[in-house]
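Below are structures written as structure tokens.
None of the figures in this text is laboratory data; all of them are computed from the coordinates on show. If you're wondering where the values come from, they're calculated on a predicted model, not measured in any experiment. Cβ atoms are built from the backbone, for glycine too; each structure is taken alone.
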Structure I
Amino acid sequence: MAASSNRKKKSTRTPARTSGNPARRPVVEAGPVTPRDWIGAARLRTLPLAVAPVVIGTGAARSTGPEFHWVIALACLAVAVLLQIGVNFTNDYSDGIRGTDAHRVGPARLTASGRVKPRTVLIIGLVFFALAAVVGLAIVIRTGQWWMLAVGAACIVAAWFYTGGKRPYGYFGLGEVFVFVFFGLVATLGTTWVQVFALPQQAWLGAVAAGLFACAVLLANNLRDIDQDREVGKRTLTVLIGRRATQALFTMFVLAPFGIAAFLALAFPIAWVALLALLAGLPAIVIVWTYRQPRELVVALALTSLTALLYAGALFWAFVG
């Protein structure tokens, strides 16, 4: 009887697995979700990366044409911000159902925490994409640039497959490429084009600067999560090249735009004012090189976003001055 009892105690049960179907994943009761939680999921500290290219692109357009196109500029800003928020919510959903965010260092995500049904988070992300598409369509109708519908569709598709789909490219070291192209080149040049139907040199240079800042923010984010990403098989560029190379690349991405500003100052002297943005950029670099706890990199991320916004404001002033 004793031996039989021991055998019963040693018997094992197959552990319950979490369903891969978002609709069947259990919601963990961890208190009611507050408006603050939803605002946090929108990741407001990343929104300057959506604003900066529109500010630069509008300034470049004003330097080319005799008048401001405020309605179109504000519409471009709405598209950029709505897309950014949509990316943030769909990223929350995709990483959450994969388990990537289960042990993340930064603020808890809605899906990973189990406080909100994954399907709800996904729907909200898609709603923001739809709103961006509606505003984008209005811009196309107003300007008659129908070919830009393809550009808008590419933006939404790229935003989804960053962490969504079966083989998200953000999991294979290509996130920085997406960020540079869409949050730098496309956002800035698209803003300039729909206002003046031209792409002057200053628009291209400003687009490169905006893209570099966006890449720097992504590097800071991925440096913070490097250990967790390695564990779950998320092969970001940071995971692939390691901490030291990421720190060096981050430094280059933050400082290179100021070289661009110095060059622009030859034609637009006020561009020297952009150097004041280093008051936020240099502390971010110091944190990235000296941090001891991953959470400290959240501050570096916010400072880098602020640097991008200050820099964009300086270039706008230089272009319209």
Structure II
Amino acid sequence: MAKNNSKRKPYWVGCDLGGTKLLTTVFDADFKMVARIRTKHKSGIDVKDGAAYIGDSIEAVLGEAGTGIAQIEGIGMGVAGFLDLEQGMIVHAPNLGWRNLPVQHELQVRFGVPVSLINDVDAGTYAEYRLGSARGARCVVGVFPGTGIGGACIYEGRLIRGKMASAMEIGHLCVQPGGNLCGCGRYGCLESVASRLAIASQIAAAAYRNDTPALRKLTGTNLAKIRSGVIAAALREGDPVVDKIVRHAARQIGAAMVNPLHLLAPDMILLGGGLVEEMPELFVNEVDTVLRRLGAASFLKDLKVKAAALGDEAVVKGAAVFAADTVIKKS
């Protein structure tokens, strides 16, 4: 529903609806940040209030930017959850407990501009392809280990998605049949052995055995406190068991990437997310080493493994850029 204006408005809004926060940003025509608001989710936001919660944040950031909705060309929304792209609906946002929220329609009615919905890792990878580490790549496969492991693929400028849902669920590739129980209910997924939660669980068990002296001083055995920054700090302190656990997880990601390498012939594997932001060299080196050991030589000639460059801005910027590209293509 692009506006019937003879002159395009210069601003775009990007939203990042994560598991613990809502980041809302206004960008100018060059996708430089004009204003941003970061809100930690309060507990118990009911799904019926979800669109209003997001809309109020958009209103607030427009106020911070000193712009009105008449100056906004479109809104992009990156979501950590399951989407129905055909209906413009958040089917399930697990960390918020939301189900079946028709957010695209409700925001379009409220603001009268086009709204694009996109999975958060799709958004982050798209931002890196357009503005970050993956610029110029013919085919980039994004892998973002965090609480889970997200994946995405840009192929010749197009984001690969299903008819109704996002694709490239790399975290749920089966890498160990009959292995650990995954949050999806199946066994042996990559996410169950190489996500930040899986790594932290192994580290917590090692700390309980008193095998991780540096980390134990930082967090004890409290799993909830073993975040990416703490893991990186323990590595800097020379905690050998933590180093072993993290490197093993990174190698698991590298081994899993052999499959998309042979299926898609990407020229870039892009690594992002909190773990990679804290330990980029470790993850890039381990993944690259495994790929070059296990991959077919003809697929490795032009392959680069890189860390994402945009950090915390990747999802919100990618959502805005994707919205802009979608609106321009339709107009």
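Source structure of the calculated read-out (P(r) over Cα pairs in 20 Å bins from 0, in percent, 31, 53, 12, 3, 1) within I, II: I. Taking distance in nm of label points 7 Å out along Cα→Cβ at positions 117 and 245 as the criterion, the highest value among I, II goes to I. Have a look at I, II and say which one yields -22000 for helix-only ellipticity at 222 nm (-39500 (n - 2.57) for each DSSP H run of 4 or more, over all residues; to 500), as calculated. Considering all the candidates, the number was obtained from I.
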